[in-house]
Structure P
Amino acid sequence: MDPTEKDWQWEGHKIRYTCAGDEGPAMILVHGFGGNADHWRKNVPVLAKRGRVFAIDLLGYGYSDKPNPMGKPQNSIYNFENWARQLNAFIEEIVGEPAFIMCNSVGGVAGLQAAVDAPATCRGVVLINPSLRGLHITKQPDIIKPFVAILQKTLRTTDIGQKFFKNVARAETVKNILKEAYGNPEAVTDELVECILKPGLQPGAAEVFLDFISYSGGPLPEELLPKMPKEVPVRIVWGQADPWEPVKDGRAYGEFESVDRFIELPGVGHCPMDEAPELINPLLMEFVEDYRGVTPGCA
């Protein structure tokens with residue numbers, strides 16, 4: 001089932017999403033840093049056989065609008081609280097019923113925040129290699145905090161940051177970054193590189209990138225998981241070959257009361273939904289089947 005691409009207006013901004021499926025439980029797919037709805041292109045058609053599926057571009061990413069953050073206080077636009085508001089508004093206005101939220105990387109923090117803020121609209125959350133936010137201010141050693149702050153300010157406010165972004169936003173660089181993140185480098189195709197790079201070359205993308213890499217505040221997964229309502233289950237899936245978010249650091253998150261299972265995928269990297277859809281798609285459908293009749297929303 002081929003997905004349909006649509007736009008939605010949220011707080012004066014155009015938000016792009018793809019969708020497929022006519023009936024059944026609703027699922028929202030949320031990408032990570034630098035990603036977009038197309039990172040879920042191998043999942044949407046399969047999941048649509050079991051329900052209504054929506055893959056969304058967060059504000060600032062993909063083909064959604066990219067309001068300029070540079071005239072605003074740092075991280076006042078691109079933060080997890082705002083993205084959570086976007087997800088909850090999307091569920092209310094477009095989906096029209098409580099939904100399962102399924103997220104990768106930093107999208108996992110946005111998904112958790114959305115569930116904490118509006119538990120009545122969330123039937124459950126799946127975290128796929130969620131970001132543990134290692135550069136969060138509380139996780140930086142005191143000795144390096146001043147240097148990190150200076151570097152972030154320099155990148156965000158000077159031409160050095162623009163030059164840095166231009167170097168990153170090249171096909172060769174994107175391919176190398178993805179090959180580092182994936183357990184199987186052969187899964188990094190030219191098609192994938194284009195899916196990630198093309199929207200990243202749109203006007204405003206550099207400013208979004210530079211604003212977000214200066215984001216050292218905001219919520220952490222370990223702060224949000226204890227706040228999850230009992231009626232909203234969380235399941236964590238982790239690629240063991242992830243070099244950015246090591247599974248050895250992630251296992252402790254499986255001990256939170258809100259997490260029902262912690263599943264490890266041998267040989268898979270940071271983006272299992274794209275690298276190993278044959279593994280992820282059945283796990284996502286299993287989660288839906290486990291809770292479709294238990295949590296709020298249509299059976």
Structure Q
Amino acid sequence: MHNGTNLKIFSGNSNLPLAKEICAYLDMEIGDALVTSFPDSESFVRYNENIRGMDVFILQSTNSPANHNIMELLIMVDAARRASAARISVVIPFFGYARQDRKDQPRVPITSKLIANLLVAAGANRVLTMDLHAQQIQGFFDIPVDHLYASPVFFDYMRNRNTENMTIFTPDVGGMKMANAYAEVLGCPLGFVAKRRTGASTVEATNLVGEVEGREILIIDDMTETAGTLTAAAKLLKERGAKRVSAVISHCVLNDTGRERLQQGYLDELVTTNSVNMKVNDLPIKQLSVAPLLGEAIQRTHTDSSISSLFEVKGF
């Protein structure tokens with residue numbers, strides 16, 4: 001599918017399965033690079049093939065262990081620049097540190113901006129990412145950023161589902177815009193859960209606005225880690241008479257607490273993407289692949305074609 005021979009895709013260790021899937025979609029081999037750690041945990045990178053004058057894409061999600069994965073990515077970018085790659089694009093399906101995007105209290109950093117500066121300083125020429133926690137992070141970069149949405153992948157999955165008895169819910173006011181887009185496409189009413197954060201990983205759902213009684217509820221959010229917001233919302237919705245509660249989450253970066261909470265059974269189904277490499281095991285999780293979406297974006301970036309048609313939702 002890809003044109004010419006100067007496109008190369010490499011991957012760090014955070015999400016090798018996704019990188020391989022993207023390469024399979026583009027009918028090409030994944031680039032040969034050694035990405036490893038010394039015994040003292042320092043990262044080491046060596047490209048085992050010539051990339052001089054090549055259009056290089058480096059894929060790495062910056063989920064846990066976030067600092068290690070970010071450092072690995074920076075070193076890969078630096079190594080590619082010093083190996084004379086013509087252009088270096090970083091593909092970050094899940095952009096970590098995205099929640100530290102503003103000073104909301106005194107004497108705190110804006111770490112998203114720091115990460116952007118580090119990537120540019122390392123030698124990245126452009127960024128391809130998906131469903132950022134905060135849209136303004138695109139403006140933290142002084143290089144082009146292509147910001148994709150996972151929603152077409154989710155809509156494709158929802159295509160055959162009966163949505164007549166469905167209400168779309170957002171667990172916080174910040175997600176209203178995203179939830180509204182789903183409500184419009186699926187032709188469903190919109191509601192939201194008022195929540196109060198009682199700690200870094202504990203959330204209390206306090207109030208509901210919207211149609212719940214006897215309905216199927218679809219919660220829309222961009223990421224979940226401890227599943228605190230999700231399970232608190234699902235519990236309240238079930239108490240108010242919801243028939244079934246599902247959630248659509250772009251990035252599922254579950255920790256052990258999150259896994260335990262999902263096993264409580266308040267949430268009937270969690271639909272997410274493979275932006276983060278994780279084991280689903282016995283959890284009620286349906287993982288959809290974003291490999292075709294990212295693969296198409298890489299192909300079009302490589303050929304300098306427009307990627308705007310990737311935002312279109314077909315069939316609704």
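We did not get these values from a lab; they are worked out from the coordinates using the rules stated. Just so you know, these numbers come straight off a predicted model, no measurement behind them. Cβ atoms are built from the backbone, for glycine too; each structure is taken alone.
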Quick check for you: by distance in nm of label points 7 Å out along Cα→Cβ at positions 30 and 134, which of P, Q is greatest? Q
Comparison of P, Q - label where Kirkwood radius over Cα pairs in Å is highest: Q
If FRET efficiency 1/(1 + (r/R0)^6) of positions 78 and 150 (r between Cβ atoms, R0 = 35 Å, to 0.05) is calculated for P, Q, the one returning 0.75 is structure Q
Quick check: -0.43, -0.83 is what I get for log10 I(q)/I(0) by the Debye sum over Cα atoms at q = 0.13, 0.22 Å⁻¹, for residues 38-85 alone, calculated from one of P, Q. Which structure matches? P
Hey, mean count of other Cβ atoms within 10 Å over residues 70-77 derived from one of P, Q reads 13.1; which structure? P
When distance in nm of label points 7 Å out along Cα→Cβ at positions 166 and 182 is computed for each of P, Q, which one produces 0.9? Q
Could you tell me which structure in P, Q was used to calculate distance in nm of label points 7 Å out along Cα→Cβ at positions 190 and 230 as 2.3? Q
Taking 14 as the value of relative contact order in percent (Cα under 8 Å, 6 or more apart) derived from one of the structures shown (P, Q), identify that structure. Q
